[in-house]
Structure 1
């Protein structure tokens, strides 16, 4: 994008030379950035608990993977992650203007007006609603109930050092949705999976928050990264251990702890503890890389569950 204004260049936490920004007209780029489509890690992290839950339900039912459900969850995750970040940026635009990493975002930089951002938010939310209506009514009601969590999340950093926990409630919600879509009800396995997803989110978002630590201290923005302080490695490790225990209990109670699922869980555990070993609170670039690597950690678990579903079905 040589020769374009500075505001049109990829944001600091975007992927360098991102193909989507290169392939789209300049007028679209602020909206791509607003929905974080140039940073796909967000929708991956929203999607993966949905896929875990759907695959877990398949294992429990000795049924093949619900490929249609997996596709719907993919579309819904991309749309609702975009809606969520647009809403979050609307709420946080004054804070973002004072944080080095976020001051070039479309709203604080003036490249998108608040009115247009609200219209964009509605459009993305409508896509998410259409996807949700493809499921059974129990799943529809369950999905709609998550909107309250999404609505309060941007305000939590102002009142508690645990905004990552509220994010976990929102991002981990898919751990309930896949099971509900398959069975039209809930049971202990998806609840344990949800608890595991919440703890996982707290861990990886604590790593993400390390990027803004100095700015957050000046602005009074709260986070688990600030709360854990010098003990951030231990804090993240505790979150990841709780996450692995919750996921393991979900597999056990769903009678899904077969050899392939166990291998997926072990692979995820190894990846998470590799993150802790590498973590350096004073290296924001490394923190971003480790945060993004959670896509791979989540995919390892999904691969194990998907493989177990195939094994149990045949």
Structure 2
């Protein structure tokens, strides 16, 4: 359609006004929140529905210094650089596994709960976005009792976050942290987290116990005295909930012989990594890594003295 002189003049006169109004409009709007879309991812293991819920991350400065006990700084920097990661910091992710068996809604560990790093604690928003109500969680299984795995048990005021859950804990882990042998400060933290729940709701199990049909413990001691991983199996499919057998995959999957500062028995942790990953590689078992980049699902494959992590491709289908 031809543009008349009058219309063109009107448009020209209006343009400066629109441009002048744009900053005012922008100033009146709230700044966009610097957050991703809700962080949860679903998959099926047989008839079981599994949801991985992201709980944010912690940024560790200068990971080449003090994070790995038995590797020099140059080797750690080289490993990070080879994986296209920054060498001045390392972002360590937290991922929580939720399994709906059809009978039980089961949580594996409880994350940071927003009580630790300021960049962590996204689990509550992400659980809500995923439609997971803490009041409906019937069982919570623990891999171990470090703060980033048990702090989500309680609110900032120390109140129980999961009012109807049974807490299922590895016997060896419980015995250690409740004993005089445990370091005083972290043991106090552990006791305060579990202390919000009645004693009759805490069940101690052997690390190799079957918890419900299709979910069985797997002893993976070393990171802590009673560290336990879990195998989820249903309908011919299986999934390994790893816990802290490794930290970030660049550090502990490619370099299983590296001893990180959080491993309480470094030699046992190293032996556990090799034994578990050799088995998972041979069986082609899918793994959820608590500290792996979200959505934290992958397979391991033997590569030289270490292992490659093969991420599971993202899919919109469940």
Structure 3
């Protein structure tokens, strides 16, 4: 698809993934409008030069339907990437109501504003592998039921279901991305395992693992994640009304991941394991099959975990040096 001059709304551009999607769209010539709730010092939008290349910035909360309706109409949006969410599991466990407001109500407002816009052609909704909840049979495939048992997981499952409800009821062109844990340079949320470990290493500290190190996850490099979202954003009947898993198909334990980062850094450090047993409120083993995306979309990750971590470590090394 030729993105040149296509008018796109990206929600969550102050966040790691939303920003990188917007950055890629701008590079491809799209007219990008950003929706942000707060102007956050030190956010990707602040330290990059992308702001001056945006068609517009709408400041407002996803929970404000009128703001969304105005954004769609005044900027004549034709495609929307809905990425904004409260994305931290620990925050969701401590404050479920605000997470539900952002992730569930925010999604139905986006969908309803899109439905009432005469120009909208396509919506891509960010779900998550967490929407599946916990299943004994691995890897997860798209035909698994959504069985969330924790607040963040439930919020993403609800958004996922709402998106496909709007497709089935109103025949809207909506597709859903269920991504594995996305990582890469630019993620400034240091509560996440990869940024946290790299920060510790950069400070000469032994990285701390809050679990017992055994939980298994699938990690998707940001460039592959952006490619997945843009693939769904291409108006194509094959993706209409469907949800797709996007992962590396290479699950890894937390302790293995941290040791890989330590090896890349060359630092003489060792992880400190603080957890004992299964972490309450988190799934122990979770990873995806991306075979459906390979077969139907021709999408496959271009980076393995070692390549992605090397690029990621290089980005953070430069970032910390600039502070």
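Since every read-out is calculated from the coordinates, none of them should be taken as a lab result. Nothing here was measured: the structure is a model prediction, and the numbers come from that model. Cβ atoms are built from the backbone, for glycine too; each structure is taken alone.
Out of 1, 2, 3, which one gives 0.70 for FRET efficiency 1/(1 + (r/R0)^6) of positions 53 and 261 (r between Cβ atoms, R0 = 30 Å, to 0.05) as computed from the coordinates?
2
Given a value of -11500 for helix-only ellipticity at 222 nm (-39500 (n - 2.57) for each DSSP H run of 4 or more, over all residues; to 500), calculated from one of 1, 2, 3, which structure does it belong to?
Details: 1: -23000; 2: -8000; 3: -11500.
Computed on structure 3.
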